[in-house]
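Multiple structures are listed underneath, in structure tokens.
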Structure I
Amino acid sequence: MVAQLAAIAVKQNFHWIDRLAHALLGIVAIILMYFVALPLGAILIQALQSGSGEFVWLANFIAYAQTPALLGSLWNSLWVSGLVTLIMVPLAFTFAYALTRSCMPYKALFRGITLVPLLAPSLLAAISLIYWFGNQGVLKAWMQSVGFDEIYGAPGVVLAECIAVFPHTLMILVTALSMSDARLFEAADAMGTTATRKFFTITLPGAKYGLISAAMVTFTLVITDFGIPKVIGGNFNVLATDVFKLVIGQQDFAKGAVVAILLLTPAVLSFAVDNYVSRRQTAMLTARAIPYVAKPSPLFDRIMTLYCAVIALLVLAMLGMAVFASFATFWPYNLTPSLRHYTLGLLDAEVGVAFFNSLKMASGTALFGTALVFTGAYLLEKTKGMDSLRSVVRLLAVVPMAVPGLVLGLGYIFFFNATTNPLNGLYHTLTLLTLCTIVHFYTTGHLTAVTALKALDSEFEAVSASLKVPFYKTFWRVTLPVCTPALVDMARYFFINAMTTISAVVFLYSPETKVASIAILNLDEAGEMGAAAAMAVLIGLASTVATLFFMMLAWWVHRRTQAWRI
């Protein structure tokens, strides 16, 4: 009798533990529903309503189609994004090919230089181009001699976007080219196959899915970018700037919602294509595969070194000009180094408060974003039951990847500014900016966490259940320590992106909650280009310091929690 009562008590105890896991998963689902699905639904509702709140269905879309200027912006966005994609994918592929298939020296240095633009806002490239080729630019005369009147407009947008998206494109292609089986090349050599034929029959087919993914990501990043067209676009309108003008300038929320949906469409299509390609991709490396090791080829290695050096110098020229201009006293008449622009930005323009807000927002995003994402991923991967709820959470976890930051921010305006929303008090607060940033970059962190969790054998949970150990103790004692390196990577990703993001928060700030990346736009609009460059450099410096800190933290964590790997 006593044994039966004990068994019933244990069963009830574990029934309660399962309920706890389901409740926590439900909380994650509610958070994602409230901060992902409902704001996007608010955009759709706004697009179907008139200014007075009456449903007019497709009338706003018809009015948009009958507005030549807005249609021109749609065409501008499409052809610029297509052109940047056509330029950058071959350039990045060649650079990735040099890193993975040659024996050139200084590979780590070249790779590191190309990743530096990730540490600064994308509009830093636009600011640098203005100092190089603007009305008072260093190479203005040369640019005119080759047939370009000015850098403002489409030429500047294309060049700046090329610089901004290059690191993203390169990372995908380096990964694609790294997955090669040396046995294929050995067989080709044994048959006397030429290098050109090996490239077209082995290398390209093996990297085709990576090329498609890189093209989709590049196109999406360009068509949804706001900062670069805003700074250097001039009168060249694109969808991203149209949304801003319609909502902030004209208070035309209906048309702004229509443009947001149009801006969302190519991103969703790109996400769908990339997802389809990922599912079609087969394993390039099997258990018997031999990692490919490049063989020395003096002429080829010298050509690749020269090519990578040129690309690296161009990147350094863009970054270096921004740094130099930020210290120049009065461009271009007095180039004596001074802290005038830093003083103007941090003190006179009160950007110091905005910079502090950015640090608070980035820290909150790194801390709470990592905790939310990893907890949600753990509940999905390592607990059982509530399958229908799991499907909803999985879907909502990947949706943010297909939603441009500008669209997400606009959805937050429509949703959280409504007086009927119980969380209306969050509007214009730093908390809402932090939550929006977490959601904007949620998917990448989620996929990172899922990858780390899938590497752990499910027997950990099975053994814990057999020993009557609650899931949260297994999470704290086993899963969390083993996955700590992934947590550090996620925190670093959240922090740096929160420091540099513009589009996700451009609609949500107030004078008290303005962040540094938005302050750069305001300085640019006020004509204080030097101060804008100084603030962009400061953001890059803060991101660099944070990167070094997370590297040291990762080293310390690896020593404390990963000794079992030795």
Structure II
Amino acid sequence: MSQAALGTAPAAAFRPGAVAAARRRGPGERQVASLLIGLLCAVLVLIVALPLWTLLSKAVQDTDGRFVGLANFLTYVTTPTLVASLVNSVWIAGLSTAIVVPLAFVYAYALQRSRIPCKGLFYAAALLPIFAPSLLSALSLVYIFGNQGILKGALAGASIYGPIGIVLAEVLYSFPHALLILATALALSDGRLYEAAEALGTSRARVFRTVTLPGARYGLISATFVVFTIVITDFGIPKVIGGQFSVLATDAYKQVVGQQNFPMGAVVGLILLVPAVLAFAVDRMVRRRQVALLSARAVPYAPKPRRRRDLVLLLYAGTVAALIVATYGTAVWGSFVRYWPYNLSLTLANYDFASAEPGGWEPYFNSLRLAGLAAVIGTALVFTGAYLIEKVEAAPGGRALAQFIAMLPMAVPGLVLGLGYVFFFNAVWNPLNVFYGTLTVLVVNTIAHFYTVAHITATTSLKQIDREIEAVSASLKVPFWRTFGRVTVPICMPAILDIAVYMFVNALTTVSAVIFLYGADSKLASVAIVHMDEAGAIASAAAMATVIMLTAIAVKLLHLGLDRFLFGRLQRWRAR
């Protein structure tokens, strides 16, 4: 903490009792803090709680708005086609999870517990699907196994348009999400356990069963629930490659957009909410039971070279990485091909989006505007809100309410939140309905959708800052907003940049939440991909998805460069 930031701090300010000084701010400052916390609560209630409450209300009303209780749910469970969609969604999600988690665990094991070369390259290849809309994995499989695919006979007569295609595409799309969790779970381990096992002559298989797996069990549980939730709530992949195979996400779309049956759409949305809420609750319980894997006396585990193990894991990681890159690369290649697969000469005609999309390039620029606004506004709201909750000693009830609502979006799938926004912002009684179909509501929805992860990132960064900084500023009569601007923000700048990039990339690639909310002048690139695919313009759809993916990757590379610069300048105080 510099003198320029807070002035010369007396030694007494650093005594243990000085922390209490932060609670004895002047009446005017407490009023400002209480007002800001109240405003934060109001914003979160508006963008998260009220849309979800409206969704719940719509599910117990008929099409005329009259209360009908559980009649809509009874209609749902007595309609065979709707129940079939529920069964389809559950077993598709279960099968995809059963495939993804073991694959990702072995891949993470290769990255963290072996001495294979080029780990950074393998890690980057595995994360490629994160930077693309979920639809791109489905489009890639259409190019490979579709009716005009280069390997259309490889499925032994089975069609890629249906459950097979959905499972394969979901495995590709959800793989990096599971990998991030499992790589983190395997990154920390006490090397003394492995040294003791080796000294006792314990077999490697038994060490794996008794040391490695127990140490990663919480990561395995979290990855399982995350993948299951991602798959069961995904809309883009079933829409592109599902054919006539119905799932909950496409049912919700049909009910709301196709049949204008809003009550039944709300029922489907609430059913989609159940597995996500259960997964969130179980994950929270598991995290509370998790214990630290590294104590103060622990020795970080460093894998020793083992030729056979490293060779096998290198072949495995190389195969998986090559499959991911080749699959996505096929769609990118197809976007430059004149007429797949009969005329493979290269052309830029597919990037003339005006031939397949009335708005031409406008949806892409709308997505850039959405991503930019979500990154700037969302980051400012999230970080300021996290500071008010974590560091400001005022309005404890308001801070608790804000913390609760801030965690809600983690348990709400994007499709469900989008339905809530339809019913709330499109209601005739709501004066905010003038924003429905505009870029404004899309920005608000995107911020709400990705609020929780950004909030956790911000609070984690803020928890690393000693509370004595606030105590010293209070003892020196420095307002908390000056401490926030001159001390907290510079210290947390890397985390702020992480939040901004997270918001930007996810705003570019999201489709589930925004599919219901766009208007004639606010269509997004991800929505345009859906419409171009419906019209049969697969090459143009792949081209638009490629542009989104390359933009997201470019932003991430820029982020890495800025992050290094910021750590070099603003984080110099961390070094000796």
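Given a value of -23000 for helix-only ellipticity at 222 nm (-39500 (n - 2.57) for each DSSP H run of 4 or more, over all residues; to 500), calculated from one of I, II, which structure does it belong to? Only structure I yields this read-out. Starting from the value 21.1: which structure in I, II was mean count of other Cβ atoms within 10 Å over residues 160-167 calculated from? It was calculated from structure II.
Determine which structure produced the value 1.9 for distance in nm of label points 7 Å out along Cα→Cβ at positions 440 and 520, calculated from the coordinates; the candidates are I, II. Mind dumping the intermediate values first?
Values: I: 1.2; II: 1.9.
Attributed to the structure labelled II.
Who wins on mean count of other Cβ atoms within 10 Å over residues 48-55 among I, II, i.e. which is largest? Don't skip to the end; give the middle numbers.
Values: I: 11.4; II: 21.0.
If we compare mean count of other Cβ atoms within 10 Å over residues 48-55 over I, II, the biggest value is for II.
Any read-out appearing in this document is the output of simple, stated calculations on the displayed coordinates, not a laboratory observation. Here the structure is a predicted model, which is why all the values come from computation and not from measurement. Cβ atoms are built from the backbone, for glycine too; each structure is taken alone.
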